[in-house]
Structures are given as structure tokens and as C-alpha cells.
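So, here's a batch of structures to check.
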Structure P
Amino acid sequence: MLLPWGGPWLLLRPDLMVLLLVYWTIREPMLMGGWVAFFLGILADSADSSTLGIHALGYSMSYYLAAHFRPRILSFYTANQALHVLPFIFVSQLTTTLVSLILKLPLPDWLWWLQSPFTALFWLTLPALLERQKSPPDTPKVS
């Protein structure tokens, strides 16, 4: 959220915070909790200068869905997991929009709705980036 995006690219800015939240909820459920999701949402609200609690509600909804469907998602390969994670990201985006609509805040442009599929594409590279393991050191041969 803090990267310097501008112009029409700002509407396609991937929501990496919700993506990482869903990723760690699925991979390490004991580390993630509803309070972590809510706190990350509050941080996102303050970073985005939006109404306090909008992202927190969306991230909490995404956390709940990811925790509920965790066993199912882990049974798929990475590309199929991205298709299952897409609705979680979309729910966060939809929740943010519905709350904005209720509070009569300005609604985003139509291009903003492409943010969810664009963010879900990052799921394909996320496991490779976050789960890189060092190869074991070469063991000396004993002659």
C-alpha cells in the first residue's frame, strides 16, 4: 500500500496485505488469528487514509474464509489454489465497497474491480518467494 503507484495503475494496485494474510492463514494457522487480521486492516486503513475499520472488516472476512477452507485449499496445486484464493480477495474488496456505499463515501472506478484477479495472480509466485529453503551444505567426503 505504501508503494508509489500513480495514475490508472493506482486502481490496479495489488492488495498484497490481504494476499499475505490469506497465505499465512492457510500455511501457518497457529500464527495467524482474527486479531492479527483486524490489526493489519487497521494498519491498512491508516496507510490508505480511509475510514478506520473498512479494511479491518474486509481482512477479517477474508481471514475467516481462509481459515474455514484451509484443508480444501491445501489439497490443490498452486495454480488451483490461486483460483480458490480469488474469492477471498474479492470478498475483502466487496466488503470494503459495501461499507463505503453504506457510509456514502465515493465509490471506486470500474477498473478497481480488476484488482482482485490481478492480486490473485501473485499467488502463483508467493510460495516460491516465501518458502525458499537453503540447500543443505555439502558434506565433506571421508576417504
Structure Q
Amino acid sequence: MAAINTGKVIAGGLLAGLVANAFDFVTNMYLLLPDWQALATAHNMDPAAMNTPGVAGTWITVDFLYGILIVWTYAAIRPRLGQGVKTALCAGYLLFVAATLVLFGFTMMGILTMGLFVKGTLAGVVSTGAASIAGAWVYTEADAPAAAHAR
């Protein structure tokens, strides 16, 4: 079995993160902006505080790390499931479902509204799918060490 190609995980993860950032920017700054503003008001927060450079930088970083995790997961499961779009989507949606379960818990606590949760989840399905496919497109296996071939 070939080793995970760390360089390609990083390269694919950065592309996946770029795709996720593009989708998330459009989703959150245009489609969900009224929902985020209403949520901030309901929780006595300044809606402008949600769009500071520090907050934006945090979410940009999160999307790049998410992309790297998606591609690492793709690389880890690829030997069992094979390369391609199906495996890329399995990798991405595995992580997406884990995060979505946590967000659902916050929704049930009243931190997020159900409408925002549902809209964000639907947008996340698209964003994660596109990011997963893009990141997996870059990934290739590392060459196995010569000693491994001798076995």
C-alpha cells in the first residue's frame, strides 16, 4: 500500500479550501446575510462584529483546514474505496456530517435558528461536495519505498 502523499494532501487541501471559501463567501455574505443579522440581533450581538477582519480570517482559515482534512480523509480511504468522485464525496461528507451533528445540537439549544441551520446545511452540502471533488482531483499517491516493493 502506498504512503499518503503529504505534499498532494496539502496542495489538494488548499484547492479544496479555496473552493469552500468561495462558496461560503457567497452563501454567508449574500444568501444567509439576513439570517445572520437576525441571529445577531436576537442574541444581543452587534451584527457588524460578525464581519470584522479577525472573524473573516478565522473562517477563511477554517475552510482551508477543512479542505486539508477532506483531502487527507480521501487519501486515507482511497486504497479501500478506490479513487474518484464517489470516494471524494464520501470523504467530504463524512466530515460534513460530523460537523453538522454538532451544529444541530447548537440549533436545538436555540443558538442557531432551524431556518439558518437548514439553509446552511443545504449550502454546505454543495460547498463540501465541490471542495471534495476539487481537492481529490489534485491528490495522487506517493511512490512506495523500494523496500516495500521487495516484499
Structure R
Amino acid sequence: MADGFTFELVSPETLLLSGEADLVTVPGAEGDMGIMSNHAPLMTSLRPGMVSVNMKEGGEQSFFVRGGFADISPAGVTILAEFAVSKADLTKEVFEEQKRLAQDEVDASADSDDEDKKANARSFLDQLNHLEPTLLPA
């Protein structure tokens, strides 16, 4: 079996998880990525989605992230999330608050001349709307 590597998931409020992992899956800006030990160095932005971590000592943990960055090196992965919550704590109310914040960003960009800013804000909200049925029970 492959050697483990260091994994940390940090949100603005707290360190959510730190330990040795065998496999981490992240929602990268260009698509989902599976990361194992000795991965080539890479930094990517994250889109809204689930981070899954197979811990070296066993067990999988999952977290919803609402964007951020993943810093990947051969020795480990550090995720700096704009917002993160464990899958077990992801309620409809928590998700609705994240959608409200994304809608606020869309509204705030409406008067901007920056078309990229408008498109990015709209895309972020669309991604959250697309994820909702897969993350929350009906």
C-alpha cells in the first residue's frame, strides 16, 4: 500500500481535519481530482463540492466546501476553504445560507463593468444550485 501523506482542511473559522491520508478527492476548478502520496506539485482553485478524505488509520471523511484553494505537494495537501462543513453537519439551512451569500455576490456584481466578475459570481451560484439535489435529501 502507498505511503500516507499529510492532509489539512482549514476554514476561516477552524482547522477541520489534520492527519495522515491515503487518498483525497477535491472539486478542482477544472474537475474532480484524486490525490495520493507523491503527487506532482500543484495549486488549484476549488469550486463548490465535496472533499473526500480516506484517512491512513481508516475511515472516510467528507466535507462540503464552497470554494477556496488546494495546495498539493508530494508530501501533502492543504485545503484553504472559503467555507467548509462536514457532510454530517450539512443541513438544508446551512446550504441555503451559502446560496444566499452567492446570490448576494451576483447582486453586488450586477452594476459592475467587470464582465468576468459577473460571470464568475453567476457560475458560482449555478454550481451551488446544481449540487443541491445531490447533497441534500428531498
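Annotations for the structure displayed:
- Identity of the structure behind 27 (criterion: relative contact order in percent (Cα under 8 Å, 6 or more apart), calculated), options P, Q, R: P
- A value of -18000 for helix-only ellipticity at 222 nm (-39500 (n - 2.57) for each DSSP H run of 4 or more, over all residues; to 500), calculated from one of P, Q, R, originates in structure P.
Throughout, read-outs are computed from the coordinates displayed, never taken from laboratory work. Quick caveat: nothing in here was measured; it's all calculated off a predicted structure.
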